[in-house]
1. Work out relative contact order in percent (Cα under 8 Å, 6 or more apart) for each of structures P, Q, then name the structure with the largest result.
2. 15.4 is what came out when mean count of other Cβ atoms within 10 Å over residues 50-57 was calculated for one structure; which of P, Q is it?
3. When FRET efficiency 1/(1 + (r/R0)^6) of positions 42 and 154 (r between Cβ atoms, R0 = 35 Å, to 0.05) is computed for each of P, Q, which one produces 1.00?
4. Ranked on volume of the Cα convex hull per residue in Å³, which label among P, Q comes first with the largest value?
5. Ranked by FRET efficiency 1/(1 + (r/R0)^6) of positions 138 and 210 (r between Cβ atoms, R0 = 35 Å, to 0.05), which of P, Q sits at the highest value?
6. Taking distance in nm of label points 7 Å out along Cα→Cβ at positions 58 and 98 from the coordinates of each of P, Q, which one would give 1.9?
Structure P
Amino acid sequence: MAIDAAEIKRVKAMGFLHNKGTENFSVRVITKMGAISAEQNRVISEVAEKYGNGKVTFTSRLTVELPGVHFDNIEAVRAHLATVDLMTGGTGSKVRPVVACKGTVCNYGLQDTQALGEEIHERFFNGYSGVRLPHKFKIAVGGCPNNCVKPDLNDLGIIGQYVPNYDSDLCSGCKKCAIETVCPMKAAKVVDGVLEIDKELCNNCGLCVGKCHFDAIEDGVKGFKIYIGGRWGKLTAHGIPLRKVFTTKEEAFDVIEKAILLFREQGKTGERFATTIERIGFENVEAQLLGSELLERKQEILDAQLHLVGGATC
């Protein structure tokens, strides 16, 4: 092969992954949560036909890959994609492309996940693109507890919540309780003539809201549950939820930023966020994420000369 290892590493950072045994590469095209326009779709197809092997594939992060692009055509591909505001990338020890479910239009969606995901994409994928981390950092946004995009298997996952406001004084203790019937988690039960909701079982899906014939649960509070430390791969780990439900987008975004800053400062080069949390303790991490110090020291953390030599193992 005429292409040396240094060049393969250089173009990988630009989103061009080597097709082993060849001088060809798969170009990774960044999307915003898998959403592209019809015009962008046409240009992607043009690039696949003109420079690749004619195929378009998709990654688990909802980005697009075009295999079979020769090394000599890398800059031409980037220029062609840029005509419709598409960029390549999505590799390396940094914040990775954001994944979001279709909660915006889904019957179960409790949050506008596409708009939320786009904001996170701009603020943390684009905004933190030059920030080196100990390893990759994946973010997923789910609109409800159905967990279609598996937020709890990401370094940080957001899940839409609808916490029911239950007024026990309005409960009539119906023999056939509409709330007990509709609850998918079996968290609601009539005990001694009064409905009880087990907070340990309730996942705040909101399906009970408005279902009581006597208005015992007429509304609720919408918000976000945040999981940290999820990981999929050779060593799996389920994310652990923070103890509070965040009721504003701004609160949730602050937690995301603090998690990235904490990982950059306290993570060891080459380890995933799950390992950092395990090493320094979940309670310690949670306290920092719910506090303000990390944001107060944001610039100091970003300016620190950390993770200059890669150590990621996958």
Structure Q
Amino acid sequence: MTTTAQHKIGTGFGATSTAAEVIAGIDLTGKLALVTGGYSGIGIETTRALVGAGAHVIVPARRVDTAREALSDIPNVEVDALDLGDLDSVKAFAERFLATGRTLDLVINNAGVMACPETRIGPGWEAQFATNHLGHFALVNRLWPAVADGARVVALSSRGHFFSPIRWDDLQFEQGYEKWAAYGQAKTANVLFAKKLNELGADRNVQAFAVHPGGIWTPLQRHLSREEMVERGWIDQDGNLLVKFKTPEQGAATTVFAATSPQLDGLGGVYLEDCDLADAVPVDADPATTWAGVKAYAIDPEQADRLWTLSAELTGVNAFA
């Protein structure tokens, strides 16, 4: 197996590119895409761009009525119930989809939670790891029989992966919860998932990519207090933005680029940001001063193997066993 070097390739796009710009000229007529959480924030802009290029999009949603209302002005979209924090819900959704006999050309693991208060779901799992990683892991593995040859799978990670590697000695934060470390571990898991899936899917030419969409003002911030956002330098005391966030259309661009760009043919298993491959950075790079790149522990093949095995044990699902 060859591994793509993790460094910029000069795609011609960048931080301010929009989803519409990166997909211009690409024809997705007849293609079927699945976008978790594809009804708010950057998810709805991802859905909009794919539909605009001719795709039919399935949006699994925990809040089905909310999703249908949000997507009411976008054609060629269907909504179905899915709670990524509930493995029975994941199984039921996958079984309903498999029963239709259709195949998926694009799978985009977009939904997620960030920096939530300590929450336990399922058998006591930490909610960010369980929702952002394990739910998507189980979903893709259950849908695998319907994933088309040559398909692409995109896992939304984040620069948040800087905040923590996989905590093998305390995966579920049973020795004390820290919400940003928990978010960081989940985002590292998203990168490792894409790396391993790309390897496992190679015989069917299925490519997987991890993406950092950039800093975007979306409902993902809902668990943060104003004080926290002031402390992080995002807003001032009056609530005015101090950081130049991407628009949702710009935030969706790297996802859409990863899902559709011919420039990425044969380059699967990598982490992208600003519509290009990211450069690798040292494990000890300080998140307070390093604003780009991917840490070595998030693209380590041995860590990816170990996480896949563990995730399969926890969820009871492994399409490649």
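Quick note: the coordinates plus some simple rules give every number you see, no bench work behind them. Everything quoted here is computed from the prediction, not taken from an experiment. Cβ atoms are built from the backbone, for glycine too; each structure is taken alone.
1. On the way: P: 14; Q: 23.
Of structures P, Q, the maximum of relative contact order in percent (Cα under 8 Å, 6 or more apart) occurs in Q.
2. Values: P: 15.4; Q: 21.2.
Of the options listed, only P reproduces it.
3. Values: P: 0.65; Q: 1.00.
Answer by label: Q.
4. On the way: P: 151; Q: 130.
Across P, Q, volume of the Cα convex hull per residue in Å³ peaks for P.
5. On the way: P: 0.50; Q: 1.00.
Checked P, Q; max of FRET efficiency 1/(1 + (r/R0)^6) of positions 138 and 210 (r between Cβ atoms, R0 = 35 Å, to 0.05) sits with Q.
6. P
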